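There are structures below to look over.
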Structure I
Amino acid sequence: MQKTLYYVHDPMCSWCWGFEPTRRRLFSALEGQLRIERLLGGLAPDSDVPMPASMQTMLQQTWQRIQGMIPGTEFNFEFWQKNEPRRSTYPSNRAVIAARLQGPEYDPLMTARIQRAYYLEARNPSNNDTLVELAADIGLDSERFAADLVAVSTEASLIDEIGRARALGINSFPSMAVVTQQDLYPVGLNYLDAQEMLDQIEAIQP
């Protein structure tokens with residue numbers, strides 16, 4: 001059995017956004033060496049309730065902390081003035097699944113488009129109409145995407161994917177783990193150095 005690297009993330013997870021440049025370098029270095037599977041973690045369930053001011057403050061502080069820890073990471077803080085934030089990331093998770101139905105290559109493309117919209121363009125990916133616009137931006141059939149986004153089967157796929165992530169012992173994002181025939185090996189994240197993670201992964205025997 002070839003070893004598999006599982007990457008568990010959420011499109012609206014700010015630490016995942018900060019991790020993206022290093023993750024891309026790592027995945028590029030691992031290309032052809034092992035199977036990589038992306039799993040959605042489901043950070044925050046559906047909610048129509050406006051985000052409390054205290055949580056908005058906490059998240060803005062998190063963005064500032066990430067900027068300080070990971071040089072070059074950008075956030076557009078206008079998001080907090082231009083939108084009515086909700087603690088709801090499941091819509092963006094379902095959007096990645098709906099995009100994937102039109103081709104596996106759209107999984108990372110949709111994730112990246114959601115991240116850019118949220119963190120750089122101050123748009124709200126908790127809203128389905130925003131997600132449909134983003135799907136069109138990456139060349140998806142927007143009518144099919146809009147239907148798949150709200151389909152019962154898409155929600156079922158998300159719940160199944162979250163369950164698979166939890167079965168790996170993963171409850172925070174981003175996270176990575178390597179599964180072999182013998183065991184499961186959590187990968188310690190380094191937000192700045194892909195080589196350190198590459199060394200960890202390559203040292204694991206299939």
Structure II
Amino acid sequence: MPPHSPVPFDDLVLVERDTESADALTSRVRLRARRGEHVTVINDAAEAAIDDVITKIPRRSFALALVDPFRIEFSLDAVRRLVTARRVDLIMLFADGMDLKRNLELAMSGDPAHAPRFDSAFGGADWRDLVVRGEPAGRSAGKLRELYLERLRSVGFTHFGKPFLVKNSRGPEVYQLLYATRADLGVKIWNECTKTAQLEFEGFC
């Protein structure tokens with residue numbers, strides 16, 4: 001697990017779909033969370049647990065949500081429900097290099113394994129209007145990332161940090177972390193933290 005933050009969170013709500021991994025997470029949390037944090041581990045898929053997560057976030061609190069799907073699949077509706085119910089900043093793993101670029105053509109063609117999840121993540125099928133057949137995958141991915149930021153704006157976020165790029169040991173980008181908030185102070189903190197962290201994570205994965 002990563003090092004503790006200097007000031008602990010009051011509450012941590014962790015969601016893990018795999019039962020074995022959820023049990024391991026619970027064991028690790030018991031060892032590390034010893035500064036008064038109240039920790040809940042939910043063994044379920046993230047979207048299925050969204051209402052349960054919301055009930056465990058105090059109404060007057062300020063929360064940070066980290067969503068890290070391996071694919072383009074976490075629905076915009078789930079983000080909207082979370083943001084509408086609580087005051088939340090969002091860190092979202094945007095799997096452009098390890099999913100979007102690889103499966104874009106399949107999703108465009110309506111493949112049932114890919115098209116529905118792309119539609120769900122982007123909040124509709126109109127993302128297809130931005131993709132030009134035959135153009136480089138990186139260009140399409142860039143346009144779709146900008147569309148996704150617009151979608152986050154539509155659910156209530158107003159400020160966005162500089163995307164944090166994670167690359168593998170050979171150089172290509174694997175994914176990005178996107179940060180969305182409603183306060184410019186959050187952007188300042190995010191940009192400062194990721195500027196330092198970029199040097200540490202370069203070549204990771």
Quiz item: Can you say which of I, II returns 0.30 when FRET efficiency 1/(1 + (r/R0)^6) of positions 24 and 48 (r between Cβ atoms, R0 = 30 Å, to 0.05) is computed?
Solution: I
Exercise. Using FRET efficiency 1/(1 + (r/R0)^6) of positions 8 and 176 (r between Cβ atoms, R0 = 25 Å, to 0.05) as the calculated read-out, with 0.35 as its value, let me know the right label among I, II.
Key: II
Quiz item: Upon calculation of mean count of other Cβ atoms within 10 Å over residues 72-79 from the atomic coordinates, which of the structures I, II produces 19.5?
Solution: II
Exercise. Name the one structure among I, II that Cα extents along the principal axes in Å of 55, 38, 36 was derived from.
Key: II
Exercise. Identify the structure, out of I, II, from whose coordinates helix-only ellipticity at 222 nm (-39500 (n - 2.57) for each DSSP H run of 4 or more, over all residues; to 500) was calculated to give -12500.
Key: II
Quiz prompt | Computed 4, 23, 37, 24, 10, 2 for P(r) over Cα pairs in 5 Å bins from 0, in percent, for residues 96-151 alone - originating structure among I, II | solution = I
Quiz item: Upon calculation of relative contact order in percent (Cα under 8 Å, 6 or more apart) from the atomic coordinates, which of the structures I, II produces 17?
Solution: II
Self-check item: Among I, II, which structure scores highest (criterion: distance in nm of label points 7 Å out along Cα→Cβ at positions 16 and 160)
Solution: II
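Since every read-out is calculated from the coordinates, none of them should be taken as a lab result. Keep in mind it's a predicted model, so treat the numbers as computed, not measured. Cβ atoms are built from the backbone, for glycine too; each structure is taken alone.
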